[in-house]
Structure 1
């Protein structure tokens, strides 16, 4: 009983701040559309996606979860186990238990939590490793901010779902290390790569193309979502200040004020170092910014974020294809377009445009979300073996890529399904 009381104390103050959406009144046609969308994504979540990960990814021999499952659904038993994958599995099953109340999901969430405590958390220097081997021994002990953000995210969600104090304390400990070692106290924002002892090193790990790249929208985005989740269960002034800072960094530094695309890479002083538009990140950021502003409850910040989010959604329209899918990215310097379809970008498009519909009431955004789901269901879902294919080629619409791996997880698509359900319920139940 004490754990549940603890959960209520920390969650109820935040729920009152969920005020960032317009009071749109659905027409009968729109209501039918969103109910059908919810039904379909929920069915895929509970009948396909989560069952596939539950059945295929659990490593009963060495503990935890397998590090790789290839395109043919074969498990690579000796693959390294990535921190990002394991933290995202923790978040997914924790959120699934919280929203769906199935104790089978709690069992796997707890398995992920326990494995993370035993093998990924550095008991000497704190924080989480980048990867361990198949037996759970550290392989890459660097402390990468992107990785550690996801451990904050996953541990916070486990605490949110269960009231577990140990997970909350672990998330807070990583937060303290990030603020101590990664915060740029001169130019704001966060440095990203450190050795095991949290000494900053220069390296390229997540898409950086130049030695001048020191701030990235991608890491900043996932640190913001992690801080938002930690704030849900630890709503103290310090946490609110750090979350607000990240929201304002996006508004003032990372979002291009003319195009409303994200600036992908920047130097220490926030000067642009890249010319790439990443459409999936654009639409993902549009709704995650709203989530963070809503939690903070500042009406002026909510207003500013909502206006920006709708403009970002309008900007991403250029990437939407006639079949409902969204292409990956465009290099403005060369003109090259990466038109492959990625599972995560489709998932974020569905949520992002449903969010834009909630904010604006413009039905075109609802149709974008539904059309993208139709494409996703037809092309990314593996109808033979279950689960999802991560990528679809633009040329012949054939799927390719590992179905589980360091970056391939049930988080983007699982979260999409849970977000759709929550948002549809909210829209339908508004008086």
Structure 2
């Protein structure tokens, strides 16, 4: 937790520091990081389908004193990208009752298996690897979505905390002013310059502001508790915000004071290009396209070409270099195909429908996001105008209060009128504080709607 000294007795927590803490240490942000790691692990698992495979098969049979066979067959298989498999191995076979098509003694072989139709352009291994890479990138985008919503909630809590703090300062100042006024009225009453009823009037006003002060203290304390939900330390240790911590001074004064308003067209373009929810649909469509290509491949007939170069002894390299020579080879082609392709056609149609469905969802989500950006943009423009009007109203109420105080000092007014003017000025200032804090909340909502928090 990092805070800066504001004066000798208080510490300040700026908005930038606060949001940085939320992004680094909040459990939801960390959970989103875990999702990325899980996606990376899934991708690694998919890559494992292309790992070379070393295996050995041994078997022997002996019955009634007769050694039927003894077989040892170690092999190495290397999958490649286009469904082609390279493999090599050695073998040893001995016995008196073996398959006559098998070769006795020591042999070696090197071969290749090639798909000629189905699995040539896409197979389950390549589909799993491509999909794993897409979902890894998708997990990064989904983390942005999660963090984007988290930061919006965090920003709302922060500006509520700032609002309650500033309102408390307004009330505290009003209490101090009324305490001074109360002492002045009592002194004037004691020397006979003011009526006793003025003391009652001043006391009632002071008690009203002390009542508001108690309410404001509770609201600020509760806002600090709410803010603490977003403040965490390393190792997922929660942090309870101290009552000695307050927002940066005059933080709300900048509300609506930017050099220029954002351009709606730029915001809409940015949302269309960068919003994580829309970007996630792009990755989902890519994954569904991989599935569609796989389902199309499964409509094709299964045609598999296999060739083995054979050699005597255990010298696999010598056997491999004797490709298509010495007539020592084993060759074959496998073929199979369902006659109606009912299952394949249904799977392919379903894959295409999923793409269409996801594209419709993306278009609908885009319209929702665009409309939300427009609505919040209008709210931001409106709140800026309201702040300008409220500032003018507050200054006018303050002028009226000051004028009434001058008239009171000249004996031309009453304490009742001063209190009335003061209440209006305080209410107007509180409203201004609320509008300014709301402005920053709306600005955070706009960033969230655009997706660039």
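Throughout, read-outs are computed from the coordinates displayed, never taken from laboratory work. Not measured: the values here are computed from a predicted model. Cβ atoms are built from the backbone, for glycine too; each structure is taken alone.
Points worth noting:
- For 58, 7, 5 (Cα extents along the principal axes in Å, for residues 343-382 alone, calculated) the corresponding structure among 1, 2: 2
- A value of 0.93 for Rg/Rh (Cα atoms, Kirkwood Rh), calculated from one of 1, 2, originates in structure 1.
- Structures compared: 1, 2; top value of FRET efficiency 1/(1 + (r/R0)^6) of positions 183 and 295 (r between Cβ atoms, R0 = 41 Å, to 0.05), i.e. the largest, recorded for 1.
- Source structure (of 1, 2) for helix-only ellipticity at 222 nm (-39500 (n - 2.57) for each DSSP H run of 4 or more, over all residues; to 500), computed value -17000: 1
- With respect to distance in nm of label points 7 Å out along Cα→Cβ at positions 199 and 423, the largest value across structures 1, 2 is given by 1.
- Label whose coordinates, when P(r) over Cα pairs in 5 Å bins from 0, in percent, for residues 151-334 alone is calculated, return 1, 6, 7, 7, 7, 6, 7, 7, 6, 5, 4, 4, 4, 4, 4, 4, 3, 3, 2, 2, 2, 1, 1, 1, 1, 0, 0 (choices 1, 2): 2
- Comparison of 1, 2 by mean count of other Cβ atoms within 10 Å over residues 375-382 - largest value held by: 1
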